[in-house]
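Enquirer: What follows is a group of structures, each given as structure tokens.
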Structure 1
Amino acid sequence: MKKQPKLILRESCVHDVSKSWPVGRFVEMGAGTGHMTRVFLDRGFYGACHDLGDDSRQMMRDNLAYAGDRIAVVDDLTTLPNASFDYLFAFEVLEHIEPDADVLREWMRHLKPGGRILISVPAHQRKYGRSDELVGHVRRYEKTALHTLLVGAGVADIRIVNYGFPITELTRRLSNRMVRDDHSYEGMTPEQRSIRSAQAKPKAINRALSLVSSRIFQPFCSVQRWFYRCDLGDGYVACGVKRSD
């Protein structure tokens with residue numbers, strides 16, 4: 001399955017932010033089919049992951065079987081001990097959750113004091129469009145709101161990077177246009193749309209991706225670094241440290 005341009009750029013940004021981090025034990029929330037889990041496993045990290053969808057968890061077990069006991073796919077987050085992980089990951093998850101502050105605080109219980117959190121979310125509510133609606137996004141984030149959310153969850157030393165500019169200004173508009181007549185998600189709850197979006201892209205998007213090589217987007221991984229400190233791109237990657245107080 002080909003990657004969407006935004007995923008390519010997000011992976012690159014996540015790597016830029018975390019490349020110097022020592023290997024440790026992580027828990028990933030809303031892990032979908034395990035794509036980003038695998039990225040960190042292949043860097044030597046180990047730990048646990050979870051997703052709400054039964055099908056998604058089975059896909060993760062299949063996709064991550066190669067890692068053996070270095071990764072556990074958990075059905076129930078209450079089985080995870082508190083303050084036991086070095087890292088907490090959640091990529092493109094919080095925007096699907098109405099009570100995001102409450103859920104983030106619950107997740108933070110599993111992170112050790114001094115442990116690191118790494119998340120990604122879509123940026124700028126003014127950019128909310130048909131693609132967001134289709135996959136069950138209840139919001140996009142502004143930088144100040146994201147910072148406030150993290151502070152409220154007990155995160156310090158916060159760094160927020162804005163990625164994707166300039167190419168996502170084009171790809172977002174194209175994506176919204178391609179799915180404007182897609183009604184396949186109608187009748188689903190935001191949670192159901194979220195689970196489905198992690199498993200498969202809309203048909204129109206798949207058709208478009210089949211016509212282009214992912215390699216044409218690779219140069220923009222370098223270009224976007226020039227704009228990390230600007231607030232222009234389509235997504236945020238944020239990290240910080242759990243306060244020990």
Structure 2
Amino acid sequence: MKPFLILQLRPETEASDDEYKAILSKGGLSEDETHRIRLDQEELPEGLSLDGYAGVIVGGGPGCVSDDPATKDPIEARIETAILGLMPEITARDFPYMGCCYGIGILGHHLQPGIVNKDRYGEPVCATNCELTDAGQADPVLAGIDTHFRAFVGHKEAVQALPPGAVHLVEGEACPFQMIRHGQNVYATQFHPEADGDGFETRIRIYKNKGYFPPEDAKKLIAMCQAEEVHMPEKILRNFVARYRNA
């Protein structure tokens with residue numbers, strides 16, 4: 001089979017490694033079935049061809065596509081430019097793509113610049129209620145997913161409206177656009193399909209001074225995440241991998 005291209009954005013090695021292990025575990029992948037690129041450390045290979053991959057999975061990160069370019073961290077700006085450079089081909093070819101958290105910002109911004117911002121729908125670090133739309137209940141990547149489920153979130157910006165050509169698959173309480181699809185094969189989630197309580201504990205520790213929550217709330221948030229039973233989202237990632245690994 002062709003490998004999945006895993007693009008990671010987290011400059012903190014502990015967070016990046018933990019996310020990669022979670023993608024492997026929750027997606028049912030081995031390391032040999034992936035090509036991992038940490039975009040904070042390396043460029044996309046020159047002449048990279050999507051023909052060599054089963055699909056693209058984009059992880060989360062501390063950056064925001066809606067941040068002012070004049071003040072954006074140079075590493076985050078370079079990462080953003082690299083991923084946005086792939087999106088025209090991904091959407092034009094309807095190439096299998098799963099964008100997790102930051103990945104929905106990238107997809108939304110590509111489809112309609114400005115549609116992703118901090119005006120509304122940001123969510124604190126928490127587990128939130130999600131519900132499949134009618135389109136979501138009919139989507140193959142959401143096969144076997146409960147109509148109502150819990151998922152881990154934590155984001156400052158969000159898609160403000162359904163982007164052109166996109167289908168609304170999952171809605172949430174505080175953030176309506178929790179999962180969308182463009183074409184038939186380009187998916188993105190605002191929640192983290194790879195995350196569990198342990199993974200969010202790691203991220204809470206690492207990002208407690210990044211403006212997602214008051215640093216003094218870290219212990220309380222860790223306890224909350226560890227008390228949650230969040231299992232449905234990982235099945236979405238596994239469904240995505242299963243659908244495209246031998247396509």
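Quick note: the coordinates plus some simple rules give every number you see, no bench work behind them. Keep in mind it's a predicted model, so treat the numbers as computed, not measured. Cβ atoms are built from the backbone, for glycine too; each structure is taken alone.
Enquirer: Taking mean count of other Cβ atoms within 10 Å over residues 63-70 for each of 1, 2, which is largest?
Expert: If we compare mean count of other Cβ atoms within 10 Å over residues 63-70 over 1, 2, the biggest value is for 2.
Enquirer: Moving on. Of the structures labelled 1, 2, which one yields 23 when relative contact order in percent (Cα under 8 Å, 6 or more apart) is computed from its coordinates?
Expert: So the calculation was done on 2.
Enquirer: Match the computed value -0.75, -1.19 of log10 I(q)/I(0) by the Debye sum over Cα atoms at q = 0.14, 0.22 Å⁻¹, for residues 135-222 alone to one of the structures 1, 2, and report its label.
Expert: Checking each candidate, the match is 1.
Enquirer: Given a value of 2.5 for distance in nm of label points 7 Å out along Cα→Cβ at positions 23 and 127, calculated from one of 1, 2, which structure does it belong to? Intermediate values should be presented prior to the final figure.
Expert: Working: 1: 3.5; 2: 2.5.
Working through the options, I get structure 2.
Enquirer: Among 1, 2, considering only Kirkwood radius over Cα pairs in Å, for residues 39-86 alone, which has the greatest calculated value? Mind showing how you got there, number by number?
Expert: Values: 1: 11.5; 2: 12.1.
Across 1, 2, Kirkwood radius over Cα pairs in Å, for residues 39-86 alone peaks for 2.
Enquirer: For structures 1, 2, which has the highest computed value of distance in nm of label points 7 Å out along Cα→Cβ at positions 79 and 215?
Expert: The structure with the largest value is 1.
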